[in-house]
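**Student:** Some structures are shown below for you to check.
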Structure 1
Amino acid sequence: MISNQFHVVVSERIFPNTIPTENSVALSLIDATTVNFSTSCAIWLCEKPDTKRDGFDFTDHFRRSLRIALDAYPQWTGHLRSIMSRDPSQLPAETAKFARHARRYGRVYVHYGTSSDPGVEFVTAKSTATLDTLCPASRPTEQPIYNRQEVPLDDLVPSVAIANAVQPRLPDEAGVLPPLMAVQITQLACGGFALSAKLGHPLGDISSLVHFVKDWATISRWILSGSIPPAPLLEPVFDPNQLDSIAAADINADNPDPEILKQAATLPLHRHDWWISTVGCPWEAVIPEAYRLQEIHPIGTSMPWSEWDSKSPVSHYVIHLTYEQVETIWKYAIKGSSHESGALRISRHDTVLAHIWSCIARARNQHEDSGPIHCDLTLGLRPALHLEERFVGSPSMMVNIEMTGTQLASSKTTADERMRDVSQSIRKTVNQMTQSAAIATHLHSLAYETSPQRIWQAFLGTRHLLVTSWARAGVYEVDFGLSELPKIRYAEGVIPDLDGCVLIKEAPPPQNVDDLGGSWTENGVDVSVHLRAQDMERLIKDPLLLPK
């Protein structure tokens, strides 16, 4: 492991350039389910700025442009709160205007524009690391199977804890409350820099975070151009009710529609019940105080803790598939199928996921396993719901794609048969859950949960993958206007280092390329895999991992 010296220069709180009017906004039903998720977090490794201006203050430039960008995102500088009482008469005054479904227990809202707003944590730091030590430019070609643990990037992410809506908001030693968002600029020894940002998941998924960083970069370029006011108009869409309004039937009624709940139970979604899963749980499973004095009836299945050894060492590798390798496995998947003729059109993303899932099943020695193996895929809903790319929130759900180990990894089937079957299984499940009726049914069900955080629609360990996709998120389209080509050396997605966590995203463009308008697989695909160490050893030695 390479060791680099690192120190924080300054840590401060940043607020919008214009003081926002006090406001409270109920977040969506789906946003509320993400309260206990890990943060939306990314790191950008950026090439050395070539700004030659006299007296240019690197840190002040980012501070100034951040303040202006936050004018369009004031909710990220305020408070994240949840409804913690089952008695409507005991709710805070700022929730009085919310719809009835948004005032039920566990629902989440933001309150901002107050004198106590915590603002955004802004950290500037320095490191003896260089871009070449953190991520060599030749990595995709010379090290397509890259051990990320040899050069960890942890120091590049702000260490401050992000506020959680259902946990106490305790001030630090200086009396400052935890923020909803934190950013860090780390100047590297080579002159390059790292930019990282993390955000509480209920406020925004990775698409929201990337859109914000692009907006921040737009303000940066405007300042560097020497333009006079007004600043560029930033227009993120922060309207959580757009999502809730899609729910089936009347979600403000006293009781749910029983027929809709029956339909919801047939959807390919896990229903792991935290409140009945205390046996074998490696952490303390806490039932909220509002429900502790009543009998708890199961509303889902108990979590299969025996399948997940949370103490087993985990390895982290980034696997690079070239454009040609992606095309190879895609052609395997569509060989002899009716790919172009209807609803079962197989995408490149389907086949990349199918390939990685199949390889991991082999690494886990599941080729003769006839039991269910699960791919818990975080499925973004913006396209299905016709939400704009600039829609801010977490419009997604985790769907359960289920096959047997034999179907995934048996050596008795050919590569093209296996890729076709697995890809089709993925596509069928995705198609089912992107139907507007299915999403509406799911939202109706969420509206009547005892607590939106009670049900977990995923799991980890040997029989699960928890897959997040950043395909088409535009992580390499960030341009602060500080340098000529290239601008971003590498964009890292920060996800939990737990057995079964997988992230699929674009690979970085070549250093001499500025046109990012092509297919998301044009420069290949990077797959970040966190896997139990003994299984990872088999995975990286698998001759099928990098298709010939």
Structure 2
Amino acid sequence: MRLFGTLPRRSPARPLAFVVLLLVPGVCDAQLRVVDWNTGGGARAGVATVFEAIGQESVGGVAKPIDVLSLQEQTNAAATATFVSVLNGLYGAGTYAAAPIPASAQSTGAGLPGLVYNTQTVALIATQAFGVVNTSNQTRSTLRYQLRPVGYDASADFYLYSNHYKASTGGSNEARRLIEAAALRADLDALGQGASAILSGDFNIQSSSEAMYQELLSAGPGQAFDPIDTPGNWNNSAAFKQVHTQSPAASQQYPGQVTGGVDDRFDFQLVTGELLDGEGLDYLPGSYHTFGNNGTHLLNGSIATGSGATADVLSALEGASDHLPVVADYQVPAVLGYALDAPAASYALGQAASLSLWVQNLADVVAAVGADELDWVVSLSGNLTGGGGGSLMADGTSAMLSLALDTSSVGMQSGIVTLSSTSPGVANGLVQIPLMWEVASAVIGDYNGNGVVELGDYATWKSAFGSTMDLAADGNSDGVVDAADYTVWRDALAGASVGNAVGASVPEPSCLLLGLIVGSLAASWRRPCVCC
């Protein structure tokens, strides 16, 4: 039995009846950890401590390094590159890369968004900047990134929007934030119903009632949702301490840092409904949190007054930025893997014959919750019967089906095994496996399959001579119809009952075949060729 192994061995003299192949797209720790963080520039002291702690934090059984890091207030590409260096210092050279900044991206202050991604788990497909940037519209361009989990096709793509909305209170600032939100919704709505998107960034709002926030949550193809469904007036409210993200330091740790203690929910990861339906790429419930913040700190106090992380991590958060990171995990689609027994070299007429097919969800995850379930079905055509289906989690379990081979008639038989999945975004969602197998007569030398050895078998042998595919006359099962198979038939005919004997009427091989077989028959030939 070869459960999810390699191609089975076969007799070198047999044609490739087929099959058995394990299909694995090379996904690595597939569930995704997405982080949004306004760092106010490049990496400062303590950033490595924060990144390492995020990667080690276990949430719902998932602990893994950052896959996507959405940044705000990146003064230039060099600032974003410092985060790449820090992450590669932790996880190895070349592991992380930065998305390019589109030439059309503009800012009237505080830099632009940026993106760093783990190249082993996520592929960057495209980057786009949009929005009218001036002193009465957007303060900065919105950046949209099209991303794809490694090992999947375009059906698993998702979009990440990174925004740094206009800061400060007041009607004019709120109006400009609304313009930015409307531009994002127009872009997201244009992607159509079904787009999976994460809306990340520094929203600079104090309440869910603000018009820009309601615009993002309004009905339409790109309607966004708060994964933790926490509406309210967040500013300076003890009831919302655990979701606050702004100002982790009570006193200034570096020049220009905004201080005053943790008091606002400025930073977000909103998602479209496609990431909340439990299918395919999807938000993992319970994973969204403000890193280092478990609500135990003093309101308007330093994050270090709480117990949301170890003392060294809390100290690093104080000095790394004037915002706290927002972390959320996302499951990836299923991966359809299979293994199938190869048919035997030959089956006897009427022999019971079957092959075992194993199916497994091969998403390479840290925990089973990190991947969608695999909904699968097997259908058969040709000389195969059986089939079935089911659902499998990515927990190492597998399902086995027995597929019956038709052996009711002599000769080469064939069929197609079709294995498919309806799981959204699934990798290897459709596999078709052609099979071939030979059915040999139960009577030695009976090449035409009528149950007796007779002259008709000679005609079958003669027409198939030299074939490695039409093997009904392969009397010695060596994978080719040749002179040796004539000898098998002739000897079987000689040993048949008197009622079947034909004596001197046994035909000699034709001159056309003589040159090919004379060597192997010379020792047993008793009469000269009379047909030349």
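**Student:** Given a value of 0.00 for FRET efficiency 1/(1 + (r/R0)^6) of positions 262 and 462 (r between Cβ atoms, R0 = 41 Å, to 0.05), point me to the structure among 1, 2 it was derived from. Each step should come with its number before you reach the end.
**Tutor:** Details: 1: 0.80; 2: 0.00.
This figure was derived from 2.
**Student:** If log10 I(q)/I(0) by the Debye sum over Cα atoms at q = 0.05, 0.08, 0.09 Å⁻¹ is calculated from each of 1, 2, which structure is the one that comes out at -0.20, -0.54, -0.69?
**Tutor:** On the way: 1: -0.20, -0.54, -0.69; 2: -0.36, -0.63, -0.71.
Structure 1 accounts for this read-out.
**Student:** For relative contact order in percent (Cα under 8 Å, 6 or more apart), the calculated result is 14, so let me know which of 1, 2 that is.
**Tutor:** Details: 1: 21; 2: 14.
It must be structure 2, since only it matches.
Quick note: the coordinates plus some simple rules give every number you see, no bench work behind them. Bear in mind that the values here come from a model prediction, so they are computed numbers and not experimental data. Cβ atoms are built from the backbone, for glycine too; each structure is taken alone.
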